[in-house]
1. Here helix-only ellipticity at 222 nm (-39500 (n - 2.57) for each DSSP H run of 4 or more, over all residues; to 500) was calculated and came to -35500; which of the structures 1, 2 was it taken from?
2. Match the computed value 5.9 of distance in nm of label points 7 Å out along Cα→Cβ at positions 15 and 55 to one of the structures 1, 2, and report its label.
3. One of 1, 2 was used to compute distance in nm of label points 7 Å out along Cα→Cβ at positions 7 and 23, and the answer was 2.8. Which one was it?
4. One of 1, 2 was used to compute distance in nm of label points 7 Å out along Cα→Cβ at positions 63 and 79, and the answer was 1.4. Which one was it?
5. Match the computed value 103 of volume of the Cα convex hull per residue in Å³ to one of the structures 1, 2, and report its label.
Structure 1
Amino acid sequence: MTISCKLRLLLARVNVERAKQGKSPLSLRNLAKESGVSLSVLTALNTGRSQRIDYATIDHLLTYFSAYITVSTNDLLVWEQADDGKQPVFVG
């Protein structure tokens, strides 16, 4: 898979900010409650087992995290070009 989710890193960054504010760390369960994204989706994203992510999920997560840190889509998702030695095929 060449696109991956960096939810684990974002959660760590938010927990640093929460610690500065004297708040307890944010768990996936609490993130699910507070962001409106289901726990099963968050677990799949956090463990790298997700095969897809809906635009609404991206929106909910970025909206939630933006309350703590400056965040963009690039902070949540990363694309890495496959290193298989093949040239991309474009159909058009």
Structure 2
Amino acid sequence: MAESYERERQNDSRLDELASKVSALRGVTIDIYDNARDHELIDQTSETFSSFSTSLKGSATRLTRMAQSGNKVAVLKLAGILVGIILVLYWIWHLIF
């Protein structure tokens, strides 16, 4: 009888060890998934900023061409956009710092 209790205790001990290993493995798996999801978010953000940069360069090129043509309305638009960009950057700077 004592032998069966001893085996039951050993089985319970091994079952607890196995449960802790499974729990640790699950934690590692969740960490890997979270890390992969973070990298995907970073990649999407990089692509968004890249397309925004390309769009902004194209707009700046078109505005520069309009300003060089001597159109006063285009020059005022360019000045307004530059002032707006500076104000937005100033506001963001103070929001962050």
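1. Derived from 2, not from the others.
2. 2
3. 2
4. Matching structure: 2.
5. Details: 1: 116; 2: 103.
It was calculated from structure 2.
The numbers here are math on the coordinates, done by the rules we state, and not lab data. From a predicted model like this one, the values you see are computed outputs, not experimental measurements. Cβ atoms are built from the backbone, for glycine too; each structure is taken alone.
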